[in-house]
Structure 1
Amino acid sequence: MKFFRKKNINKSINPGSADVAGNDCEKKKPLRKPLIKTFDLYIIRKFLGSYVFSIMLLLAIVVMFDINEKLDAILTAPLSETVFDYFMNYLPYFANQFSPLFTFIAVIFFTSKLADNSEIIAILSSGISFKRLLVPYLVSASIIAGFSFVLAAYVIPPANVKRIAYTNKWVNNKKVEYGTNIQLQVTPGVIAYMSRYDNISKTGYKFSLEKFDKKVMKSRLTAQSIKYDTLYKWTVCDYVIRDFKGLRETITRGAKKDTIIEIEPKDFLIAKNDHEMLTTPQLATYISRQKERGVANIKNFEIELEKRYAMTGAAFILTVIGMSLSSRKVKGGMGINIGIGLLLSFSYILFSTVTSSFAVSGYTSPFVAMWIPNVIYTIIAVYLYRKASI
């Protein structure tokens, strides 16, 4: 009993014991600050919620106008094709095309509301800097930009195949079915030419295929007609093959012959919307191949490729502009902020359209045309951000 009491007394009066030291160490450990704070989640939820709401609201309006514009075709086409082949593919396409606009509207709308309710003033008064306040906005913009890029690069192009097929069948056929004076490089040193090609019958007329070794012609095939089968397989009719070996020439004639020529009708029959049906890897491969073959009319494909990357950057730029404009209370309320925001966002879209027309005309490269609006509006974003953070 005495031993028990002594043990307790010693333990209680010894401040340097291991247990007490351990407790002191635990008390001295600093608490880790959470990476994501409550106001971050609040802003992200408001941002993404406003973004989805603005898309749904505007898409409802777009559907009404689109039905009115294509009423004759919609009444003629089967309802299943109209709903599943057209609208189910058109709405994601439209929403993604104007994703920067929807992002901007969402930022202006909910940030103006936060400022009007003095919520942003309360956040800044708690010691949070304006720079730190921008973080949840950029996180939300990253989510939207990543989602939009995946849709534009991999999801929407296959869906556009059905949408464009519907419009070609029931609305306005923009598919190219004929071509004249077609000339392109099949492989290095191999040049193909057709006087005319009919895609309905898959037949070309007055065809020639010339093979060169440097600048010396080695052989020349001519045919009255050539018919496409599948996957580079062609059939030449009434053909003549001339082989050259120095001063010696060998001529071979025939009525019909199957051959492999590494070209397809889609390589030279290019419709207005063909670039919208290719995923980003397919688009890059197609552009590379067409440049090697000397095909000139691929500007729309190059613009589409650059546009998919430029639109990703636009989400961040317009987010910073929208947040900088609407983070302060103004006497006119939300209406002024929304009006300025819509003016800037529509001017961005208009500017992008104008610069892309310059690229089509050949006045500038597609890369410069698509990134000039981003560079100019980045300067505007930096200016507005610095002005708002003062």
Structure 2
Amino acid sequence: MFTSGGQEAFFEGHVHAFEVLGGVPFGKIRYDNLKAAVAQIIGFTRQRVETERWTAFRSHYGIESFYCRPGIEGAHEKGGVEGQIGWFRRNHFVPVPEVDSLADLNHLVDRWDQEDEARRIRSRPRTIGELFAAERPLLQPLPTEAFETGRHFCLRVNRHSQISVRTNRYSVPVRLIGRMVQVVLHASELVVYDGREEVARHERLRAKGDRQLELDHYLEALVRKPGALPGATALEQARAAGKFTPVHDAWWAAASKAHGDREGTRALIEVLLLNRHMNHEHIVAGIAAALRAGALTADAVALEARKAAEADDSTGVPALEPAAPAATVTSLTERRLAQLPPDRRPLPSVAHYDQLLRRRPPGRQEPTSREEAR
């Protein structure tokens, strides 16, 4: 299942079905006259002008299409399919299942589909699984190369570090402002490439005129202009997504009170940059530990986050926040120096340089003013 009904979803549904079946059905496959496949219906015949990408997809998988008549005249041509879809909906989607994400719902649909292999349709002597086992050898093998179901775009990044796709805007790293990037639009997500490097991945927006902004994409710009962070739309979306937690807000407030709004916000941005190479849960645990100890620097948070990661690796269980009211926080410099061997060299001496100083004759004093010097 997909959030959109566009051509990308039409193709991805085919690919998933072929992978589950283990091949491509041999013979004709019946279709409605949907816009993803049909560009024009020619008169009252079965001839169709197909869309360009559907023709390429159909040729790639060797599909032989058969289009039903539009309207009531063609309703009987796919009655069995409509009936089985209705049975599946009534038995599995009533009441509506409660899931956390669309991916979880798709996993449920796959599981229900496997369970239905033991079901008999009406009074047929064999189950669905037994009937399909007899037809499986007739499937055509899948092609060795996959078909790119996403739609490609070549877009320029605007001055707000965003690209516009199907009336919606998505953020990319600020270093790409003014450059051309490659975009692949899938049924449920959007992927942005700079050359061959993937630079952004977003969930596809369903509404029109909406924005999907990633706070991490703007951090380099916010370091130079920290005053823009409190009212940033990317920050609000990060809060809504759970990436910017109340622990972040508490540490930010304490850092701003200790160092001032500007420097406190910069310290927070340095903490957010840690997400590029550290686990989010470890960073949150590090922020909580540093906050309790009153250590309001990004170095302290990084150190505590590494401690949480080390505890996670040693136990195999995600580290929880320390329960002790007072945590011991050391600086990164002290930790690095502690790992070095002791320095046994003698302290430096400047005795040799003292010999170069001008020596005064015994009993003679330096003049105290210009007149005495004359």
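Rule-based calculations on the coordinates, nothing more; no lab input. From a predicted model like this one, the values you see are computed outputs, not experimental measurements. Cβ atoms are built from the backbone, for glycine too; each structure is taken alone.
State the single structure among 1, 2 that was used to calculate semi-axes √(5λ) of the Cα gyration tensor in Å, for residues 122-161 alone, giving 47, 16, 6. The value was obtained from structure 2.
With distance in nm of label points 7 Å out along Cα→Cβ at positions 50 and 170 derived from the coordinates and found to be 3.7, which of 1, 2 does the value describe? Value 3.7 for distance in nm of label points 7 Å out along Cα→Cβ at positions 50 and 170 corresponds to 1 out of 1, 2. Consider the structures 1, 2: one of them gives 10 for relative contact order in percent (Cα under 8 Å, 6 or more apart) as calculated from the coordinates. Say which. This figure was derived from 2.
Could you tell me which structure in 1, 2 was used to calculate helix-only ellipticity at 222 nm (-39500 (n - 2.57) for each DSSP H run of 4 or more, over all residues; to 500) as -12000? Write out the running numbers ahead of the final one.
On the way: 1: -19000; 2: -12000.
Answer by label: 2.
With mean count of other Cβ atoms within 10 Å over residues 82-89 derived from the coordinates and found to be 17.5, which of 1, 2 does the value describe? Could you put the intermediate results ahead of the total?
On the way: 1: 17.5; 2: 11.6.
Comparing all candidates, it corresponds to 1.
Quick check: 127, 47, 39 is what I get for Cα extents along the principal axes in Å, calculated from one of 1, 2. Which structure matches? Could the numbers behind the result be given before it?
On the way: 1: 121, 65, 44; 2: 127, 47, 39.
It must be structure 2, since only it matches.
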